[in-house]
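We did not get these values from a lab; they are worked out from the coordinates using the rules stated. Everything numeric here is computed off the predicted structure, so don't read it as measured data. Cβ atoms are built from the backbone, for glycine too; each structure is taken alone.
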Structure I
Amino acid sequence: MSAYDDSARLFKALMHPTRLEILDLLRDGEACVCHLEAALDLRQSYISQQLMVLREAGLVQDRRDGWNSYYRVIQPQVFALLDVAQTMSGVNPTKARQKLSAKLSSCSCPRCAPEPVAA
């Protein structure tokens, strides 16, 4: 096995725009799959497939809480890599994240629309 095999596997996992968007959404912390659905406007099954690739690459970890599955990044160094890649391709990383966040106004996940506390 070459010293570059692990790096090649990492880059292979990052070779998909949806996976990059998912990682950017997870930059602010843990998110449930329904939150990712609202932000990306994609089907849950498709997002789950992309999350599986990121999980197998050792970039994200999941946890269940009732009906919801939550994901978080466990290798935060990946954010520096994403920023460099976006900058090299002429994209402003901050503006790209703002555009993603703007799509979340209709999200009804527990993070965006917590249940009211009973008095």
Structure II
Amino acid sequence: MALGVYPETTLTKAREKRADARKLIGDGIGPSQHRKKEKALAFESTQNTFEAVARNWYENRKSRWRPHYAKEIITRLENDIFPAIGDFPIKEIEPPLLLQAIRKIENSGAHELAERQLQKCGEIFR
């Protein structure tokens, strides 16, 4: 098992990694399997951002909508929602975070739009 490349990985850091690997082995977990699992989870969290899930949701539904309406939905998401929560993994988005994005729309005076955006976000989460 490689612990890093010298000089990027110092001797102290290599010893820490060795101690961590020994602890995993003591717990009955293979260190290389554990590393692969961590890497897969990190990749999954980057692929499951709110924006990625929302774009997938949009692609699956846009054929049911008129072209003008479909463009309107994605434009509103891009302008109002993605800047606020688009980069967050969907599992980590809590109601106050979404509410903050919706309140920003409401504060601009677009109460009906805020309600529609909340509805669309609910559909995306489901």
query = Of structures I, II, which gives 15.4 when mean count of other Cβ atoms within 10 Å over residues 53-60 is computed from the coordinates?
reply = II
remark   = Working back from 8.8 (mean projected area of the Cα convex hull in nm², computed), options I, II, answer is structure I
ask   = Just checking, which of I, II has the largest value of distance in nm of label points 7 Å out along Cα→Cβ at positions 5 and 109?
value = II
inquiry  = With relative contact order in percent (Cα under 8 Å, 6 or more apart) as the yardstick, tell me which of I, II scores highest.
reply    = I
query = Thinking of I, II, which structure, once mean count of other Cβ atoms within 10 Å over residues 21-28 is computed, gives back 20.0?
reply = I
Entry that produces -15000 once helix-only ellipticity at 222 nm (-39500 (n - 2.57) for each DSSP H run of 4 or more, over all residues; to 500) is calculated, selected from I, II = I
